[in-house]
Structure 1
Amino acid sequence: MKYTDDHEWLRAEGDEIVVGITKHASEQLGDVVFIELPEEGTDVIAGDEIVVIESVKAASDITAPVGGTITAVNTALADAPGDVNADPMAAWFFRIKPADPAAIEGFKDEAAYKALVD
């Protein structure tokens, strides 16, 4: 697992990266009530805003951590956005095939992320 400064978690699976938000992020958002996901097949650039999350506290955008192609989205979250609060480490948002397979190596490991949020 790797982590971004924007509180996303990244998990490499084969030639794809699975992306979600951390427990810290879900706690800061409060109860999630709506999630808008990207379309499969969309090409994105790192930093593009591609997911919108609305909670009882605020609306927030999730950005693409790396450039590449969205290969899958977790459509179940559209019907059950609260799953993000129940288990944020299991409630992934999308899978991306990165343009640069080594891109995930540039992110924080668990110890560095823990230091960020503590």
Structure 2
Amino acid sequence: MEKPQFNVDQVVPASVASRRFGEVRRNAKIIPQFISENNRIDSVVQSYEDYEKMYMELEVLRELTIEYNLSNRIQEADLNPRLRYDLEEVMGKAAYKEFQKIDSNMIADEDLFE
């Protein structure tokens, strides 16, 4: 995977960024600004809109990855029934004891089947 690409106009030394933070923020609304310290990129300033978009895309990717891994594990278990595990073994003893304390009647059907 490649690292992000940027041009020299986007790199701002930390000392300059501290003196001209308003300008850095304005520029970041157009294109991300990379703050350097000792000739190495240290931080990135970007618009909240860009951050929010990136965050949402990352969350979707995380969910897809979980679903993909679960699908593969289910497929593997279906092919080899000896690979199945008890829930207590998967959760661990302490978590399983907490799980057993849950009163299923306390959860409304609407919450279970959204």
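Nothing in this text is a laboratory measurement; each read-out follows from the coordinates by a stated rule. Not measured: the values here are computed from a predicted model. Cβ atoms are built from the backbone, for glycine too; each structure is taken alone.
In terms of percent of Cα pairs over 26 Å apart, the structure with the greatest value among 1, 2 is 2.
Taking relative contact order in percent (Cα under 8 Å, 6 or more apart) as the criterion, the top-ranked structure out of 1, 2 is 1, with the highest value.
Match the computed value 2.5 of distance in nm of label points 7 Å out along Cα→Cβ at positions 55 and 79 to one of the structures 1, 2, and report its label. Present the calculation step by step, with values, prior to reporting the outcome.
Details: 1: 2.5; 2: 3.9.
Matching structure: 1.
Among the shown structures 1, 2, from which was the value 31, 28, 13 of Cα extents along the principal axes in Å, for residues 63-102 alone calculated? The correct label is 2. With respect to distance in nm of label points 7 Å out along Cα→Cβ at positions 31 and 47, the largest value across structures 1, 2 is given by 1. Computing distance in nm of label points 7 Å out along Cα→Cβ at positions 15 and 95 across structures 1, 2 gives 5.0 for structure 2.
Of the structures labelled 1, 2, which one yields -16500 when helix-only ellipticity at 222 nm (-39500 (n - 2.57) for each DSSP H run of 4 or more, over all residues; to 500) is computed from its coordinates? Intermediate results must be reported in sequence, preceding the final value.
Numbers: 1: -4500; 2: -16500.
Answer by label: 2.
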